[in-house]
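Structures for review follow.
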Structure I
Amino acid sequence: MKVTRTRGPSDRARREAVRVQIQEEIQRHVNHGLHLWKGCTLRQTFLADVKRAVEQSRTRPILLLGPPGWGKSTIMAAVAQLAPSWLPGAVKVLVHFIGVTGESRNIRLVLQSLCVQLAEAYCPHTQLSESLPQLINEFHSLLGLVGAERLLVVLLDGLDELSEEHGADLSWISTPLPPNVHLFLSATTDSPCTQTLQSARPTVLSLPPLSPDDITAALKTKLWTDQRRLQEQQWHLLVQACLGCPCPLYLATAYSESKLWTSYSPQASLSLPASLEGLYLSMLARLERELGKQLVKRVASLICISRWGVTEQELMDLLAKDEKVLQEVTSCHSSSSHPRIPYVLWARLKRNLGCHLTEVRTDGTWVYRWTHSKLTQVCIKHYLKTDDSRMALHADYADYYRAKSQHADIFQPLAWTLDEEGEGMTKSYRFNLRKLRGLPFHLVHSGQILPLLSECMFNYEFLLHKAWGLSVLDIEEDLNKAVLPDKELEDVKVLLGALEMSRAVLLQDPCQLASQLVGRLGKMIIEDRPVAKG
């Protein structure tokens, strides 16, 4: 986030930056829905069932369930486009695909985005809050303003993808819904959030498997679009495999693998595993043979363990820290006094991964993540089988953001000063959101609580930059993660309480952090008496 600091009673530049960021986030979800809608050619019969459910569900939310990869997001995108034609009169549609961006996984930011859109549509010039309890109240109040002259359809896709902040709280989803409001939700079958949503007594729709006609038509369309033809035996193998696992993600992945077949490929060498997990493992094994086992394993692991995705620069730097990857690469490529991974290897891997790898906007930059969460689950199960291996990777990320690396060219400041205008009147900063968000996350998940406290939670410079570049609410979320159930940290509780009491001031002007902390904790500072025992 870029913020220009000016002299004045409040930080208007920060508010404007937040407003712009929210609007950009909203547009990304709209664009993602349009992209999915363009490729929606399956399950037309099921969409008719969805239409009837939307027309009949007046006071209860609709919950769409299905296993991973069964096309829930595509159906949600179709509903977003078709709902205005299903309902009478004018219709306002709000759509949010959880996981499309990193910010979309935080329930507080999800509700903030929804409230902004509701206020613009039904109550302009409303001053909205930022904390979760207040946003929940404002969300329900804004829903009460929806009139019959302009119905509202809210679609929230992938609720099981919410991150750990606020415990992925879904208590704000309740029944009965206000008049003229339609709420459409989706989640993975048997996920914990699905059990939670049952308290709202939703109308449940379960996605059926693809029909044989859908499978045949989809494969023929893909072949026609790519101007390809398959040998008769190859076509039979592909169709039978898709019939055995009739879900859209398997179909798309199997077809992608079939693009590697040639007309002269021996039939005995061609196979497609019967399950989606087996298909992914087969793909990873092929990539390992082509580019190296250690390289593929490390890249896949870094993407899985990352917080909301990994930038290309982070990926290349972290690859260079792995001795096994370096040994594998240098055995095939000439080494130098400054060992690095040849960029061409990453470029080839990125190209070969194709549609399985997605580049999304997060933390003010572009990051790579797996297109579907199912591949994340497969990679973690295959490459990161133990808690120790996952914690070690989190520790590598934490060391990277702490600039504790063997390479001196890695520089991770809290912010960059971009320019100055006049005699100290204006300064522009670009905050290192990757570090401000990523360092606490990876320290927590690598079990490094003491560095978390000393370098983040009780480091004034870190707190100031995070409050200014993000929000004091983000600091509170970090502090809640640092509270361990098996060990009371009184100093953390005291700091959390002080920030909560100062929240209203710090949301207006984060640079009041020092005066607020001194005012709230002044007695302890004067007495030089720590709260924690020991």
Structure II
Amino acid sequence: MADQLELWKEMMSNCCREIVTLREDIIADFSIKEIMFSLRIMKETITIPVEWEQEWFRWLQELDPYLHYGSVIRDHNKATKLHNINIYNMVGEFLRESVGLTDASAYFAKHWPTQLQHFDEKGMYMDPGCPILYDLTTRCQIQLMLGFGYQGEFAAELDRMLCKAGEATLLMQSASFEFPYGGRSNQFLFNETLIAANAEYESVRYERLGDLLKASKFRRCARLAIESIERWMRLNPPRHIKNMYSIQSKHGTESYGFYDKYMISMGAFLAIAYWFTEDESVESDNLCPAEHGGYVWQTEESFHKVFANSNGYSIEIDYSADLSYDATGLGRLHRRGAPTELGLSTPLSAGESFSLSEGVERIHAVIGPGWVKPEGTFQYLAECGGLDVQCTVHEESKQSVRFSVTYRGAALQGCEAVLEHYELDASGLKLHVELLGALHDEVHVQIPVLITNGEETTDFRIQGSELRVKLNGYEYRARCEGIMSISEQVYGNRNGEYKLARAIVKEKATTIYLQLEKV
């Protein structure tokens, strides 16, 4: 322990010394929160020598947000460009204020009014492009402020946003207890540690309100999120993203998704989760929504997502995908216990925002339909953006959920609209597709087929209109009304390599049946 304490002291001294040398640098925005959070939790754990703290405070008192941080309002136009990084530095400023190193009130008065405009009606934070991860990571930073005692001018409104969006944390968790797909920084293991951090905070909220049932559901949500990433943590070496490629391959990662950095992020978010676990007497023995299912839930249009969960299955639909990262349509099919990459955990994308292994091609692909364009070539829903969408829920019960999604828009060439009707129950997913106003009586069905997750390979076969794919004791079964074929080319997403099973049905409507079964 003494050696570790000396190491921590050295790291703190180096960080405090170096942060004041930065100029308008977002490294300072991120670092100040980590420095102050580390100091706060260590002070509550051990007795820190006064001379250490005095040394660090001499440097930290020199910080000026407008001189050192990158994400601040420096002119009128800059106010419209604030995003999550500014909230990181504001959390750091509050923690500095809490130990007497600054008065953050004027800085907050200039920045929080703009930031509060970035929350949607469900309390979710809209970073540029609305990547789903940056909603949750931003909320977790804000909860640090509130959890450590911020009671200033903006506290009540911030707390209201966190309370509203806590429901989203529960309802977006998949039946495999993973974080949703969508946008940048996705599929990394730290995503689930953020679920845990936020769910533990919300558990404490409801415990204090006397709602022990809801407190228990949030606690269970947190525990299951952490358990869901143990598969990847048990590998040698542990992975930082949900695939089994070598770390050096960088398969599935953005240019900034470094192993060391994101493993540190995972540890930092685990520390937040641990620190807000207030009362061990609140048991995690009540099922959370990801377990009991029976619902369809839609985000605000800004995040363009539909989630459904029933009988151990869950699906996620992105109806207006950021095509540089994802694809439009049904991009996830999970079943509790099954390898998450087997059905599909995130779409395939033709965008080049993350790395793929050598020889692996890019394409926009989800589980869903295509059709014939006026000039005779094919178009798939997966590659379409900017569509007008209507989601209608028909049934939400313990037995099944049923809903429909209708897509319209100029991007559809060769048909006026695409209607998808979803029925999810204990037998799996039944997806009925209808092309409205199509020029040709011809539906093209496309289903990604997992070949490898980087280490393990699947056993798959196609017989007529049926596809079967096996991995780790589970079988993915897909059936449609046309004769299936399989692509020669291999395509990739963040989780692995896929071929594409395709079938042509000489009608304007068809039905796809999907199951994940233990074998």
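Throughout, read-outs are computed from the coordinates displayed, never taken from laboratory work. Not measured: the values here are computed from a predicted model. Cβ atoms are built from the backbone, for glycine too; each structure is taken alone.
A few notes on this one:
- With percent of Cα pairs over 31 Å apart computed over the structures I, II, the top value is the one for I, the highest of the group.
- Label whose coordinates, when relative contact order in percent (Cα under 8 Å, 6 or more apart) is calculated, return 15 (choices I, II): I
- Identity of the structure behind 0.80 (criterion: FRET efficiency 1/(1 + (r/R0)^6) of positions 134 and 478 (r between Cβ atoms, R0 = 25 Å, to 0.05), calculated), options I, II: I
- Which of I, II yields 20.4, 57 [Rg and Dmax of the Cα atoms in Å, for residues 166-237 alone, calculated]: I
- Structure (I, II) behind the derived value 19.2 of Kirkwood radius over Cα pairs in Å, for residues 142-293 alone: I
- For -10500 (helix-only ellipticity at 222 nm (-39500 (n - 2.57) for each DSSP H run of 4 or more, over all residues; to 500), calculated) the corresponding structure among I, II: II
- Test item: distance in nm of label points 7 Å out along Cα→Cβ at positions 182 and 222 calculated as 2.4, pick one of I, II: II
- Label whose coordinates, when distance in nm of label points 7 Å out along Cα→Cβ at positions 102 and 438 is calculated, return 5.8 (choices I, II): II
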